[in-house]
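What follows is a set of structures to go through.
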Structure 1
Amino acid sequence: MLAELLAQDKENKAEVIKLLDEVSKLTPELPNSHVIKANYLISQQDYAQAKAEINIIDSLYSKPELVKSLEGNLFLAQNEKTKAIKSYQESYQLHNNQKLLFRIVKLMQQEGQVSVAIDLLNQEIDKQPQNIALHYRIALLYQSENNNKSAINHYQKILAINPENILALNNLAWLYSIEKNPAALATAKKAYDLAPTVATVADTYGYILFQQGEAERAVKILEAAAIKAPLAKDIQYHLAKVYSQTEVSQLLSS
């Protein structure tokens, strides 16, 4: 723990390195301090020394998955994303780690490899069909590609596992509203009933209420959401739109 805290010190590099080396001598059977040192050197942009430290780890410990993960960190720090993805994938194949998987998926998305990322997630879902995090991540990817049908499918699978998953309910309600599915309002209400103080949930419910002609209730809910999240542009936009269209309707009816 002490070594990890000191490794955050960006100004006293020599002292940090010295301490980490001392910790390594005290616990030679563990790679931890070497790993912290390698990542610290990467953060300091001392890539040559970081590579040397990774090589030390490779020579001292039988942990190829750790070495590949560190190599991925090194490549990523140098903005070599293709090489980073390759190293991370090699690490993941040796030792399944969901955090690493999601890092790979994020990098693939950044590199425009969304279809590859989706294929990778689908492979993992086949192995772990009850894994909510996997379904949620792939649903977000499908949403980013405007593939609402596939995103809806995975949100529905999440709710089959956990009917009160607020994130899935909220996102599903929004997609239902886009797709003109009559279940949009009931789904949004369920999310809102479970989490009325969450601004994004209130925003979804309020805006769907407005879309379905319940402007008065919508305004109150959206106003509360806007107060909770004053910097959320989507929420502020929805409230402004409701205000604007409500005023127009009132003028036309007067």
Structure 2
Amino acid sequence: MPIKDYLDKVKPYDNYYRGKLATHLPMAFIALNEMGANDCQMQKFFEYYKPKLEIKPARNMMISQDNWQAYCFKEKHFVDLEVFFASEIEKEGVDKVLNKYLPRLSQNLTSAAFHPLIRLAFAIQAESQSEIVAALAYLADACLVITPQLVTNTTSSEKKAFDAFAILEALRQNGQVIKVHKINGLIADRMRYIDGLSEFNSVFNTLANDHWTLTAIADLSLNLYLRTNNFTALHALTGTQALRVVLPYIYKEKQQIVLHQ
């Protein structure tokens, strides 16, 4: 069965279940397909995953080009935004819609622990229009997580990934940061806690004022994961790969701002 048929199985279900948890089913389908899973294995995984999912609620709002931004970042308009982006792609095509809306949504690429970004990258690679629609809606719907204040620094130096790792390792050992492990909840909840610390804002500015490239970010993310074996750090690694797929749809003048984030 083609991957498209499996992704069609995702359509009836909401992006969210059990409150704020988000489905990983489409990404799992695409990953299993890329690893050569047969139909029996794909169907078995679907039957395993399906009971936790919830059917999409009814559409509530009429979203248009004039008002779409008013419904973003609230975690309660996924279905309405999905209908909106489906209509936009039907009229303009996938590439035009990605080029049009991704720059406006680029501030939200870190939302929900990179999951909307990762879902979008998987969808683009799978060339699935329905999944691109759903991922855009998820990206637009998810609440902002990281909102540190960037202090512009005119002097910048070339930092190596190892130097950045040392800075982050020192932050990880900070007494206030260690308290994050006591937070029960999603990765995004822990990210919000860290975002509220002055120590994080200081480190953010130290690193964000450097000339980052995707390669440097990938090296740092890989370093973090290999040295810590931390599940959250793994999201930074997969998020970096996703950014590599999505970044070409964001105009060049804004790409460096995205990399700083």
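A short reminder: the numbers here are calculations on the coordinates, not readings from a lab. As the structure is a computational prediction, the values presented were derived from the model and not from experiment. Cβ atoms are built from the backbone, for glycine too; each structure is taken alone.
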For this session: Consider the structures 1, 2: one of them gives 0.15 for FRET efficiency 1/(1 + (r/R0)^6) of positions 18 and 130 (r between Cβ atoms, R0 = 35 Å, to 0.05) as calculated from the coordinates. Say which.
Result: 1
Problem set entry | At a computed 20 (relative contact order in percent (Cα under 8 Å, 6 or more apart)), which of 1, 2 | 2
For this session: Given a value of 14.2 for mean count of other Cβ atoms within 10 Å over residues 66-73, point me to the structure among 1, 2 it was derived from.
Result: 2
Problem set entry | Computed -18000 for helix-only ellipticity at 222 nm (-39500 (n - 2.57) for each DSSP H run of 4 or more, over all residues; to 500) - originating structure among 1, 2 | 2
Exercise. A value of 1.03 was derived for Rg/Rh (Cα atoms, Kirkwood Rh), for residues 34-121 alone; which structure in 1, 2 was it taken from?
Worked result: 2
For this session: Work out which structure the value 81, 42, 30 belongs to, where Cα extents along the principal axes in Å was derived from one of 1, 2.
Result: 1
Problem set entry | mean count of other Cβ atoms within 10 Å over residues 26-33 - structure with the largest value, from 1, 2 | 2
